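Every number in this text was worked out from the coordinates using simple rules, so none of it is lab data. Keep in mind the model is a prediction, meaning the values are calculated, not measured. Cβ atoms are built from the backbone, for glycine too; each structure is taken alone.
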Structure P
Amino acid sequence: MSYPNGVAGSSLPGIDVSRYQQKIDWATVAASGIQFCFVKATEGARDVDAFFQSHWEGAATAGLIRGAYHFVRPQIPVSVQADLFAGTLGQLGPGDLPPALDLEGTAGWVDIPPVNRAPLALNMLQAVEARLNATPIVYMSPWFATEMLRSTPALARFPIWIAQYTPAQSPAIPKPWNTWTFWQHSQSGRVPGIPSGAVDLDRFQGSLDDLKGLTLARNSSPLPGVT
């Protein structure tokens, strides 16, 4: 398996999955060199991913470091979404990555006054942080950070998972961050053990020990990307 960004020596390969990948042979995925995965758990007010539980359990059984994410629908009350996400995950355990929130697209966001978009995103992050007792990771593109959230400084304490598909060795880093923690660099990867077709490819900036250091109950220092 090859990665187009050319940073294998300074980062670790991972994937993120949802119902679109359906049944996965997680042992084969792990044997291919994948080190971690993010699994879609929930979206909006009521949508629990149909394959979340099987993906969540399968990744752990295969020895992958795992994390879960929620796709934010900005028109739905923050408390409702945070309750769904936290209730679906239950108690995250030692070795799990912090929860992640997926902020993307324009659907719903363009209907919110620009001045209110970043406060809404911050409220969602803080609500999940309070419910799960872990500082969330925020997924977004550089465009979203700049144009939709206006590079709001208060976001900087949340580590960023950048979505950007480029052949460069690293993604563009939007303000207010000064580095990246995770990078989704492809939407069309092929990974052994995933027969349903394309899968998102990710990288973590750092070593395996660094990645383990991010996991819950082991993190005693600031997360990369937090200023």
Structure Q
Amino acid sequence: MREAIGQALPFAVGVAISPFPIVAVVLMLATPRARSNGPAYLLGAIAGLAIVGTIVLLVSSGADASDEGEPATWVSVLKLALGAALVLLAVREWRGRPRRGERTELPGWMERVDAFRAPRAFAMGALLSGVNPKNLLLTVGGAAAIAQTGIDGGEQAIALAVFVAIGSLGIATPVALYVVLGDRSRHVLDDLRSWMAANNAAIMAVILLLIGAKLLGDGFGGL
């Protein structure tokens, strides 16, 4: 199980520091419904990661992801495909990054978060953390890394729980700060939101490139 957690760890860290989900929760924590929407968004993020990861584990188990303790051939091919996709996304993010002096444009829905209620915050957390393309690729890669080790279902569930816990830290930290400090956390959270929004493309480009390169190396090594 320790091997599975170690294999999935880089993917979990990539999910945890993905900027847009963090920017979204910080914006929600600046609204009048922060005490309900912040935790609801966090729960949605946890649910999104857990659902996607569970689906991948179930599919991988049915398709025999492990072959005598080694990754099955189809897992290596999947790693190559995921790695190539992540590298292409990294290039796209880097080329699309704002130039000096340019203002970073946030999605229109982020400007309307003050109208959100808990159910919508929950749904948005699930979508941004589990279903948006970048996090989806990282979650699929993390769950596949767990499955390829060949551990039993119970150990896979524990490894996935660790993955989800680490992957949720980027959102859980601002929520915890707000719960503990209340309005006193506003200055810190505002600075965090501004920095992550401005550097979103560069952060994601580096994350995607590093993990994509790892996947390509693992994929070629497994063939």
Structure R
Amino acid sequence: MNSMPEEDWVNSTELSCEEFVALLASDAPAPGGGGAAAFVGALGTALGNMVASLTAGKPKFAEVEDEVVALKAQAEELQDHFLELVARDAEAFIPLSQAYGLPKETDEERAYKTQVMDDCLIDCAGVPLVIMRTCGTALEFVVRIEQIGTPIAVSDAGCAALALKAALLSADLNVRVNTALMSDRSKADALNAEATALLDAYLPLADTVYEKVLLRF
């Protein structure tokens, strides 16, 4: 059993980069794949925001200045949301980790544990679904900033798209690892279907940006 207090790994985004990586590599229950996906999403969004920062205020891009400023503001909100999701993913896991220890000696205990587990698993699958939706919005932002942003940072737009693609796929895995354990298969199927729809909608955006950027070199 890891002796680290729950508040330390729930508030992991307050750590330094070195401390966060060390915590991720440890036997602490969180952050795990979901929290890492959210953090990578924040990094990808920040890379896209860097393109916007290098574009804003430049006379050459005066015609799109207002849109670039608006995109920067959107990106900053997305970055903050991703970091909040790192903590939310850890918070969702706390009840599930406790539910694993519930007794299951009698039929009543088993039924109760199954219900509690299902409720916890729904919460644990729900957070990475939010991460996936947020990745989709962030990818839409990256698509646009790649189109109108400064060419000197075009590789960063491509890296942003790839990071968000990784975050999207990683969050999807964290949906499915939880739905696989649910006894309510209709609910599990609904969550999986939403995850699949998000992949279908947004993976092509990431690939399009990467391919466009690659063709510039």
helix-only ellipticity at 222 nm (-39500 (n - 2.57) for each DSSP H run of 4 or more, over all residues; to 500) was computed and gave -24500; which structure, P, Q, R, did it come from?
-> Q
One of P, Q, R was used to calculate distance in nm of label points 7 Å out along Cα→Cβ at positions 77 and 197, yielding 3.8; that structure is P
Given -0.26, -1.18 for log10 I(q)/I(0) by the Debye sum over Cα atoms at q = 0.07, 0.18 Å⁻¹, calculated: source structure among P, Q, R = R
Of the structures P, Q, R, the one that 0.8 was derived from, the read-out being distance in nm of label points 7 Å out along Cα→Cβ at positions 13 and 189 | P
Using mean projected area of the Cα convex hull in nm², for residues 93-204 alone, single out the structure from P, Q, R with the greatest value.
-> Q
